[in-house]
1. The value 1.10 for Rg/Rh (Cα atoms, Kirkwood Rh), for residues 142-325 alone was derived from one model only; which of P, Q is it?
2. Taking distance in nm of label points 7 Å out along Cα→Cβ at positions 70 and 254 as the quantity of interest, name the structure among P, Q where it is greatest.
3. To which of P, Q does the computed value 22.2 (mean count of other Cβ atoms within 10 Å over residues 278-285) belong?
4. Which of the displayed structures (P, Q) returns the greatest value of mean count of other Cβ atoms within 10 Å over residues 14-21 on calculation?
5. Once distance in nm of label points 7 Å out along Cα→Cβ at positions 238 and 270 is calculated for every structure in P, Q, which label goes with the largest value?
6. helix-only ellipticity at 222 nm (-39500 (n - 2.57) for each DSSP H run of 4 or more, over all residues; to 500) computed as -10000: which structure among P, Q?
7. Match the computed value 18.0 of mean count of other Cβ atoms within 10 Å over residues 94-101 to one of the structures P, Q, and report its label.
8. When FRET efficiency 1/(1 + (r/R0)^6) of positions 350 and 398 (r between Cβ atoms, R0 = 30 Å, to 0.05) is calculated for each of the structures P, Q, which structure yields the highest value?
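FYI, it's all coordinate maths here, none of it is from the lab. Since the model is a prediction, treat every value here as computed from it, not as a measurement. Cβ atoms are built from the backbone, for glycine too; each structure is taken alone.
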Structure P
Amino acid sequence: MDHPSKDIMFTKSRLLEGKRIALCVCGSVAVIKAPDLARELMRNGAEVFTIMSPSSQKLISPSLLEWATGNPVVTDLTGKIEHVLFGGKGGVDLVLIAPATANTIGKIAAGIDDTPVTSLATTAIGSGIPIMILPAMHGSMYRHPIVSDNLKKLSSLGIKIISPEIVEDKAKFPEISVVVEEVLAVLSKKDMAGISVIVTAGPTRSYMDSIRYLTNSSSGKMGYAFAYEASARGARVTLISGPTDLSPPRGINVIPVQTTEEMLEAVNEALSKEKYDLFIMAAAPLDFAIAERFEGKISSASQLTLTLRPLPKIVDTVREKSKDLFVIGFKAEYGLSPEDLISRARSRLLESGMDLIVANDLSGPLTGFRADTDEVYVLDREGLVLHIPLSSKREIARKVIDLYIERRG
């Protein structure tokens, strides 16, 4: 019978389904983040096993981590040879040391095995199991030249170092979502290596005066999900993003824009500078702009009549500029039946020259711009290719990119 704590498995996605992760924790105060990290990995499908250093047990109880993961916690090496069980051939898929102290980092770099964490790290290195290390410590320790040298040494061995957030002169745990994305990147297949991708995301604005503007409620979540997925699979990604509340993805070239005209200019400039293989138009740029912009702030007592002018379609310009570019577009509607949604998407696909189009309805309670999930229909020029039922936007990105990889051969 499964531990009750495992009832959160797959509640966000199946992106880590079948993956076994050894979460190693050390004696940094950032260890308080470990239960949240474990739970988020589980929500995305991972099975998590916790290994604790002696000093970490002074800060957080092993019972809490057993509750968090639903699995027994390793606090000492016993006759079960836990470091070989998890770090040997056929063990876990990933060893994630988060948080890692300067002490543990130095010991791993020197090959010293005197805690369950360092012994597991040594065994995993010898077995070729991927290892990720997230340093968390005071800024003065993180800047120590020998700590820096140790991190470089571990990196040269193929160990992924997750950069901490430097806040208040401390190397702190970044947002949990950032760590999960780093894990996804390490565990993803690299079938997009050598592929260059442009992704557009978010809304655009048309300003009425210096502070007021016309826009829509796009959050950018779908476009960012595609950027993350392509990058995790080895692609070189340029993300052209309208204004969103989302943090810029690590390791991705982000070009911020505000208006549809700026987005179009950024796309054209990127295509002029180098060759891209794939263009994913997940943004929701305005189709119309306010014809006349007033400087300063219009008095609230004013009576206004605003004239809107049509804006160029980005896909039309892209098709003129690059005939060979594989284009994935989106068609968002509101309150349509699946049949009508698919029909409108197909018409848009054929008239625009896209290769694939992703159609979605914004009216559902768990779908649309600001939701983390969506239900979509993917079409090519022959008709419906794939229906993706309600899923996380990152899972949708994975399945749509799978279709692109199939067609690319």
Structure Q
Amino acid sequence: MNTASICTIGDEILIGQIVDTNSSHISKALGELGIRADRMLSIGDRREQIISSLEDELRTHDIVITTGGLGPTKDDITKDALAALSHAGGYVKHAEQERIVHEILHSRGLDVLDINLRQALVPDSCEVIPNRLGTAPIMVFRFPRERFGHPATLYSLPGVPFEAIGALPDVIADIRAHYPTDRITHRTLMVYGIAESALAKKIEAWEDALPADMHLAYLPNQLTGIRLRLSVYGGDADEAERRISARFEALKPLLGEMLYAESDTNLQTVLGALLRDSGTTLSAAESCTGGMIAHLITTVPGSSAYFLGSVTSYAVPVKVRVLGVPAGTVERYGVVSSEVAAAMAEGVRSLTGSTYSVSTTGLAGPGGDESNPEGTVWIGVSGPHGTVTRKFNYHNDRIRNIERFAATALDQLRRYIIEDLKQ
């Protein structure tokens, strides 16, 4: 199987000024093609470091894809480093990219300066894939076996995510034309409500029995839970699908209600399908999550068909005056309590007329006490057959706690609705 290295170039990534999102998109596209990306590397804006690092990657990989360092300013030195790496004799103008530069700048009402036109100059040692979304072209450098001990190709992409991701189809098409590819077959199960370590222990015997050519990956995320991805590299695709399906069928009983999807998706999408298919509606009353639940729900296209609205009742008076939470309940039990969570859920359901509702009240942090430490949340779910509440404790920073609170609320709602629809 051919291997690839993905390299980001630029100090801004190394110092944490921006987050690299390009590499994950590139890796996924390569994987779908049957090429394993087994290394990701960030390189600073130093000419000799760029050259030496890329030489190392080309010695050990069939394909190297770089992003970044191709801007028009003096601090963008990737093109010069690549010219030296490829032993270029000079630079040539790429007419199609120059035309695109004119077109883009004119569309923005900007003058075309010499510094912009220099973007269309490329080393004479490369091939060019025009970048129709930006001014810097995609450069392709092909190295013979004699240089690194095997044929190798380097693709240089712009660092702007919109441009880098937009260039991927052309890059993948070029790779497909020059390299034999093996299919990688993936299947995914989505799980919520268990820690990664506990899940690994729970399914340990099942995992140990997997054939040698199957690989299981645990991919945890604050908002989606754990993505279990089972992969088979190479072989017949239909046979691989059949074998993975058989293994997952044996796994599903171990997961029970924690399993919420058999595809790469998220809680809000699954919840939305459940509401839409049952012809039911939803509302939310949020305190500690500050609108995160409503945000997640409304990221799903068409959510207006089932989501009626929400109340972000951060202050106690809003809980009392808008949601109808009895002031005496707050005084007796405290804001972070089962009783207040239940009253919030029932109040917003009555206010909006929704079939179901969900509420959150808790302490994202910092702060808390012995009975309600930081990371405590009470979640209430209300529907035609009553109201239930449950307490959860997480141990993250404020932002991660809020995300966990919101995702857990969606999961509790999902479980409630599934059981409610059986009645």
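1. Here the read-out was taken from Q.
2. Largest one: structure Q.
3. Q
4. Structure P comes out on top.
5. When distance in nm of label points 7 Å out along Cα→Cβ at positions 238 and 270 is computed for each of P, Q, structure Q gives the biggest number.
6. Source structure for this number: P.
7. The value was obtained from structure Q.
8. Result for FRET efficiency 1/(1 + (r/R0)^6) of positions 350 and 398 (r between Cβ atoms, R0 = 30 Å, to 0.05) over P, Q: largest is P.
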